[in-house]
1. helix-only ellipticity at 222 nm (-39500 (n - 2.57) for each DSSP H run of 4 or more, over all residues; to 500) was computed and gave -36500; which structure, I, II, III, did it come from?
2. Output the label of whichever structure in I, II, III has the greatest value of FRET efficiency 1/(1 + (r/R0)^6) of positions 6 and 38 (r between Cβ atoms, R0 = 25 Å, to 0.05).
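What follows draws every value from the coordinates through simple rules; no lab data is involved. Everything numeric here is computed off the predicted structure, so don't read it as measured data. Cβ atoms are built from the backbone, for glycine too; each structure is taken alone.
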Structure I
Amino acid sequence: MLLCRLFLFFMVLALVGSLVLNFTLLSKMNQLEQQVGVISGSQQDIYSNGDTFEKEIY
């Protein structure tokens, strides 16, 4: 009986740990997605400004 309770305790502990880890990773992925969006927007601005600069030269 004690072994069964101990096993159940560790299973619940592992489940809670897994949920916390998944939530943390999901949060980090959202931050990364936002950073990629900012970088992508900046890259598009650079290309757009470069095209405008080329047109002014010619």
Structure II
Amino acid sequence: MNKYKEEKSLLKVREWKEKSYQESKNLSAEEYIEKLKATAQKIMSDYHLHLERVSL
């Protein structure tokens, strides 16, 4: 355990990262990519973003 007191904002980030990890740790690579795509699509829709797709 860290012996120094951490800022509340840092603790919130750590909690968010842990929650995100727990939600996706059992997903296959394909499932994880689909989850990311769905999240990105929702953000784009919610904020009326129109981005071009880039393929590498």
Structure III
Amino acid sequence: MSRLWYRADFDAAGGLAPLLLRYLDEGPVRAAIAAGVPPCSRWMPYHWALAHEPAE
């Protein structure tokens, strides 16, 4: 999943879980979502500062 996603993408797919199921490869995450485990849908804060000083 390497594109920007917009609300319309989620709405058209029927929600986050169906959208993820459409694009995830087989594996434990896809299996969990397919079994009904809800994907994380809580917004988390993100620290946007650089981990180090930029090079000159």
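1. Numbers: I: -36500; II: -21000; III: -10000.
Label of the originating structure: I.
2. On the way: I: 0.00; II: 0.20; III: 0.75.
Comparing I, II, III by FRET efficiency 1/(1 + (r/R0)^6) of positions 6 and 38 (r between Cβ atoms, R0 = 25 Å, to 0.05), the maximum is at III.
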